[in-house]
Structure I
Amino acid sequence: YGDTIELIISNNDEMAIGAIMALQEMGYNKEGSKKHISVVGIDGTKEAKDLIQSGAMTGTVIQDSEGMAKALYTIGMNLVQGKEPLKDTEYKFDETGARVMIPYGNYITKNLLKS
């Protein structure tokens with residue numbers, strides 16, 4: 001692909017927004033522009049969702065904070081009560097045996113849904 005950038009994946013939405021600002025300075029990802037590079041972030045911020053709606057950003061990964069809080073509470077209560085951490089839950093440890101994974105959500109541009 002040489003010097004062609006096809007996609008930017010950022011560690012959070014703020015970094016993605018910074019990438020979009022830089023791209024827009026170069027004429028990319030502007031409304032009406034044919035020059036577009038997909039940009040994806042993480043966090044599901046309002047600013048990211050607004051940019052997705054405008055077409056400047058492709059998507060963001062949304063962390064399930066309620067699901068994480070519920071898992072922490074349930075596992076914590078099991079430990080306080082002297083039970084196995086995952087007893088009477090649907091949670092499972094990952095392959096390391098040290099982490100419980102909570103599924104992420106997504107928020108993407110409607111154009112991807114049509115593909």
Structure II
Amino acid sequence: MPQIYKRKTTRGASNDILQRALEYMTTNNTSVRSAARDFKIDCTTFQRFVNKKKADPDAVFGYVNCRLKNMVFTPQMETDLSQQIKQLAGQFYGLSKSKVQEVAHLFAKANAQHSP
């Protein structure tokens with residue numbers, strides 16, 4: 001019979017719940033522990049969130065998708081590049097991998113984009 005993992009911690013809350021708890025705490029002038037208890041979140045997690053929010057009100061919390069952060073081209077630029085590569089492949093009976101990389105690098109340079 002397989003074992004079923006049972007989560008043993010109460011830590012880890014969504015950003016939405018943490019934000020609502022912070023608004024509740026500031027409007028009702030309650031303590032961190034009582035606001036965390038009311039929203040059923042861990043007080044240490046909530047305290048860390050409050051401290052970070054006090055230090056930088058515009059800070060972004062949680063997971064940020066690395067793919068979007070490290071994108072070189074915008075989606076519109078990607079479609080333009082793919083059309084250009086298809087056109088060149090049709091003219092020259094296909095393109096090698098190195099030629100596609102070279103075309104992408106030149107495209108990034110022409111559009112003043114950072115290319116790795």
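No lab work stands behind these numbers, since they all come straight from the coordinates. Because the structure is predicted, anything quoted here is derived from the model rather than measured. Cβ atoms are built from the backbone, for glycine too; each structure is taken alone.
Calculating distance in nm of label points 7 Å out along Cα→Cβ at positions 42 and 98 for structures I, II picks out II as the one with the greatest value. Each of structures I, II was scored by relative contact order in percent (Cα under 8 Å, 6 or more apart); the highest score is held by I.
Work out the source of -18000 here, i.e. which of I, II gives that when helix-only ellipticity at 222 nm (-39500 (n - 2.57) for each DSSP H run of 4 or more, over all residues; to 500) is computed. Please report the intermediate quantities before stating the final value.
Numbers: I: -11000; II: -18000.
This figure was derived from II.
As an exercise: Rg and Dmax of the Cα atoms in Å, calculated from one structure in I, II, equals 24.6, 71. Which structure is it? Before the final figure, lay out each step's value.
Numbers: I: 19.1, 61; II: 24.6, 71.
The value was obtained from structure II.
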